[in-house]
1. So if we calculate relative contact order in percent (Cα under 8 Å, 6 or more apart) for every structure here (P, Q, R), which label has the highest result?
2. One of P, Q, R was used to compute helix-only ellipticity at 222 nm (-39500 (n - 2.57) for each DSSP H run of 4 or more, over all residues; to 500), and the result was -13000. Which label is that?
3. On FRET efficiency 1/(1 + (r/R0)^6) of positions 63 and 111 (r between Cβ atoms, R0 = 25 Å, to 0.05), which of the structures labelled P, Q, R is highest?
Structure P
Amino acid sequence: MTTKNEEFQERLKASLKKANETLILKEKIESDISSILSMLKGITSDSIDFDIFQNSSKIPKYKDCKKIVRIKKNSSMAYPKGFILFGFSINESTGYPVQVETEDEAAECTDVDNLKESIVYIIEKRSIEIMKLISEQQEDDDIPF
């Protein structure tokens, strides 16, 4: 009987170890996404910023994404101008693959290099919109109070 209990104990240990490794990987994936977006922020001399937020399924084009990445003009305004760059979903049980979606494309990223490549590709495609956002004057920037 002790042998069976030892087997259960080993299985439980292995399961918890795997779960912990998956949680660490999921945090790393989010960190990798943020690092690419931070590069963009730095390249634009902090003219833009970004938010990563939970998708509440209110955005129909991104209903299958668990998180949304929004690029915004770096401003003291409470609600600065911006747009959704992409949505993503990290695999709950394994981390990868990560689903990355724009309004008209989707990619399944199987590793960190593939993920970063997909994000850079999305940024390249939206570079004109990013530059327009940077150069636009915020309507309320000149209010004297």
Structure Q
Amino acid sequence: MRVSTKFRYGLRAILDIAMSSGEAPVLVKDIAHRQAISQKYLENLLVSLKNAGLLRSIRGAKGGYILAKPPDKITIEEVAVALEGPPDLIDCVSDPGVCPMTKNCPTNEFWRDMAEVLRNFMRKRSLLDLIEDYKHKQNQESLMYYL
């Protein structure tokens, strides 16, 4: 199983904004450069995050993007839903009509349960959690001594 590029890049972008902004808006070109993402592709991701109420755009010479709410109030699930829709692993979990076997499928409950575990995991983690994990890792690496 793989996570989509859209979700990976979108999550990196919103984390970049969370770590870079403070009170000042972050420019799309700066995010694109730091995250090695095409500016055009990034703009589409940021619009999706803005439309979901996770980002605010500021126009003008000092414009850019800022978080619409504090990083501890934005869950990874919200980011996933904004970019991809509900994090279901297979189509029949969210839309039983796509498969004629849904009612008699021996694996349906497994996929439904697995999707719920994933949703709960993402629901419990915020942007702030990921930022703190990253900073902790950076601090640990800077403390290592090499001979």
Structure R
Amino acid sequence: MQNPEAPPPPEPTWEEQQTSVLHLVGDNFRETLKKKKHTLVMFYAPWCPHCKKVIPHFTATADAFKDDRKIACAAVDCVKDKNQDLCQQESVKAYPTFHYYHYGKLVEKYESDRTELGFTSFIRTLREGDLKRLEKRREDL
């Protein structure tokens, strides 16, 4: 029987939860991103209220694209010691910060809606651009 005066167990961290978000650290960041055509990365701090508000939307977006091998949603906890240099290299000055990478190369800072709809629309636009380029190549053949 549990002690009724004992505090409840702590909530699992975002990293500990089962989601489709890839949680990256400094030493696997570049290698992981190089394997994906489109990656939206959220740089965050676990204590940040703005980050906490966005996490469910970002997680839902990752879940929506989990079956697409070319697309990933990833997160980097900038508070962890092993990520601080990475966050500095990526010019993270506020939390959350979102960057879009194409095969590991930073393309742009994402500054649109921080909602599931905003994130999914952005990624769908990238994917549609891929399809248009493919169709154009077929026409050129």
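Every read-out reported here was derived from the displayed coordinates using simple, explicitly stated rules and does not represent laboratory data. In this text the structure is predicted, and so the values were computed from the model without any measurement. Cβ atoms are built from the backbone, for glycine too; each structure is taken alone.
1. Once relative contact order in percent (Cα under 8 Å, 6 or more apart) is worked out for each structure, R has the highest.
2. Here the read-out was taken from R.
3. R
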